[in-house]
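Have a look at these structures, which come just after this line.
Just so you know, all these numbers are worked out from the coordinates, no wet-lab data involved. Please read all numbers here as calculations on a predicted model, not as lab measurements. Cβ atoms are built from the backbone, for glycine too; each structure is taken alone.
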Structure I
Amino acid sequence: MEVQHDVQPRTPGTDDGSSLVEIIVSVVLIGLLVVAMLFTMAAATSSSAVDRDHINAHAWLQSAADVLYGYDRLDCGTETASNEAAIRQQYQDYVRANSTNPEGWDASNLDVLAPVLFWDGKQAYGPICYDDSGINLQLIRLRVTAPDGRIIETVEVVKG
């Protein structure tokens, strides 16, 4: 007894593999996934750099404020704001020379902002110095700027 198998011949175009459309769709989907991952990595890298610059600026500003606070207060007598520029320049030179700036940040990125103000003994800081009256508080503002200029941080220091 002979068994016959009913096998039908295959016709061209009916293979069970993937069609060209399916391959193109899968390549496009994988490409979109790769592009999305690249954008995510770029955003993470950029935000990490900004965060690092904020940390560096803050640390340098804190260090400079500590250095300035430890420096002897400069006497200004009873002079008006014309002497303020010389006092500010001395403070700035000292702070730039004695605080540790982050790697890649030039000392010129640290500034003592104008004007240095003097306490009037009543209610406000102003441009007139009252050292001869025994009132010797000074308000000094420090500013750190990141090398690319994206980050600017300031702090105020009161010396007495």
Structure II
Amino acid sequence: MNDRPALAAVVYGESQPVDALLAEFRRCVEARGGRVGGIVQTPCDETIFATHIESGRQIDLMQNLGACSEGCRLDTSALAEVAGLLAQSVAAAPDLLLVSRFGRAEAEGGGFLTEIGAAAAAGTPTLVGVSAKRAGDWQAFAGEFAESLPCSLEALLAWWEDVAEPN
């Protein structure tokens, strides 16, 4: 291991396919013998599913508020359930922890902050998806303890090679 932080954000723009990138990165890590845990997202029609990597369990993160609603559709009870699954992933000490998003809930002090912090404290290499519009919030949370990476497979693999323990 070198001096790169084990906590990193992949910062992506609105049109960048971060979910596909994280899936490809996961495949590469697993192909090299790495054990990956955590949560990934899958957009599907008008909802978003969070998938627990270890169990394959999918949870719908969005509430159906009706056709004319304009409020936040995030289902906070579903988010709490996913956070519990993420906590299980952290406790299992994978070689790599993926957290698909650092979003509004995290920026406001909730969401997956506890689990991301626990993984960082344990020294588990953790990669978090952060939209460019939330990059300032991420920096305020993680500060000097994290690295921001561009949205490219090459950047993610270079980070992984530097922070991964030899298998």
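Of the structures I, II, report the one carrying the highest value of distance in nm of label points 7 Å out along Cα→Cβ at positions 47 and 151.
II
For structures I, II, which has the highest computed value of mean count of other Cβ atoms within 10 Å over residues 39-46?
Ranking I, II on mean count of other Cβ atoms within 10 Å over residues 39-46, first place is II.
Here helix-only ellipticity at 222 nm (-39500 (n - 2.57) for each DSSP H run of 4 or more, over all residues; to 500) has been calculated and equals -11500, so which of I, II was it run on?
The structure behind it is II.
If relative contact order in percent (Cα under 8 Å, 6 or more apart) is computed to be 21, which of I, II is the source?
So the calculation was done on I.
Can you say which of I, II returns 0.35 when FRET efficiency 1/(1 + (r/R0)^6) of positions 31 and 143 (r between Cβ atoms, R0 = 30 Å, to 0.05) is computed?
The structure behind it is II.
For structures I, II, calculate percent of Cα pairs over 24 Å apart and state which one comes out highest.
Greatest value across I, II: structure I.
Can you say which of I, II returns 2.2 when distance in nm of label points 7 Å out along Cα→Cβ at positions 23 and 95 is computed?
II
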